[in-house]
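Once you scroll down, you'll see the structures, which are given as structure tokens.
Every number here is computed from the coordinates shown, using simple stated rules; none is lab data. All figures in this text were calculated on a predicted structure; none of them were measured in a lab. Cβ atoms are built from the backbone, for glycine too; each structure is taken alone.
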Structure P
């Protein structure tokens with residue numbers, strides 16, 4: 001049996017896994033591309049997309065999360081704001097009690113301001129963890145987005161790509 005230490009692993013996370021707080025969302029398929037789309041409405045929504053990569057209860061084993069590419073599309077009208085695009089960690093205590101912690105990140109230069117995130121068009125925002133982390137077996141990480149749509153804003157999510165080191 002060999003030893004694995006591969007720094008170039010990535011995992012696609014399907015848009016259907018996104019949990020959304022408000023609005024009318026539906027799965028869509030067009031030109032062999034899958035996505036979730038929000039019907040235009042003047043309202044805010046939160047979106048949480050779980051980062052589904054292997055974890056391990058031993059230090060320095062499993063997955064070391066480095067960055068996440070978040071892919072979305074805005075059409076018809078720019079949102080009023082895209083206030084948050086970040087990464088969160090939920091940790092579950094031995095009795096099952098959850099706690100949430102913001103994970104320090106840096107956004108790529110094309111998405112590090114609200115004005116850049118709300119621009120019409122296709123986006124691939126890169127969220128790089130300030131300190132990459134080994135994921136313990138009692139943790140889950142997710143991308144969080146908070147968007148305030150204008151009346152005619154149409155928002156699509158195409159999913160995400162988690163970039164990590166795999167060690168076993």
Structure Q
């Protein structure tokens with residue numbers, strides 16, 4: 001049974017890696033745009049709206065990286081104390097922490113989608129370039145939904161670890177010492 005979950009975990013890894021490409025492209029665009037802006041400001045005239053574009057790209061870049069970081073277990077988990085508890089208690093607590101994280105991610109995804117709808121209805125745009133804001137909130141919402149899926153999978157793994165030593169060993173293999 002654990003092999004099936006490992007395969008699903010690999011699928012999530014590939015899925016989140018593709019989402020993380022948004023972060024890669026966004027970061028590259030931010031770097032190139034800001035370097036070009038500084039160079040052009042010294043030579044002739046700066047690029048108008050660089051700050052606005054950077055803000056929007058940064059929003060997408062940061063949120064698109066969350067799911068990938070979770071699939072690589074790069075987020076901080078406070079396991080320093082619970083790893084010394086008996087397996088059942090350890091994973092009951094870890095599952096509760098996972099469920100709290102999942103709840104927060106779902107709330108944030110919902111809020112981003114709601115804000116996207118409000119921004120679309122109100123026609124909210126950036127001040128200088130008048131770039132509509134709603135697409136960026138929807139990208140944020142989709143990124144948080146992907147993050148929620150990975151968190152849900154991890155919560156299920158944690159829950160199963162309450163009852164299975166094999167699952168517990170697999171989940172704990174990702175914990176730092």
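Summary of values
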| read-out | value |
| --- | --- |
| FRET efficiency 1/(1 + (r/R0)^6) of positions 88 and 136 (r between Cβ atoms, R0 = 35 Å, to 0.05) from the coordinates reads 1.00; which among P, Q | P |
| Of the structures P, Q, the one that 55, 36, 29 was derived from, the read-out being Cα extents along the principal axes in Å | P |
| Structure with the greatest value (metric FRET efficiency 1/(1 + (r/R0)^6) of positions 56 and 80 (r between Cβ atoms, R0 = 41 Å, to 0.05), set P, Q) | Q |
| Mean count of other Cβ atoms within 10 Å over residues 24-31 from the coordinates reads 15.5; which among P, Q | Q |
| Which of P, Q leads on distance in nm of label points 7 Å out along Cα→Cβ at positions 112 and 160, largest value | Q |
| Which of P, Q yields 1.49 [Cα Rg over 2.2 N^0.38 Å, for residues 8-63 alone, calculated] | Q |
| Distance in nm of label points 7 Å out along Cα→Cβ at positions 32 and 72 - structure with the largest value, from P, Q | P |
| Origin of the value -27500, where helix-only ellipticity at 222 nm (-39500 (n - 2.57) for each DSSP H run of 4 or more, over all residues; to 500) was derived from one of P, Q | Q |
| Identity of the structure behind 42 (criterion: relative contact order in percent (Cα under 8 Å, 6 or more apart), calculated), options P, Q | P |
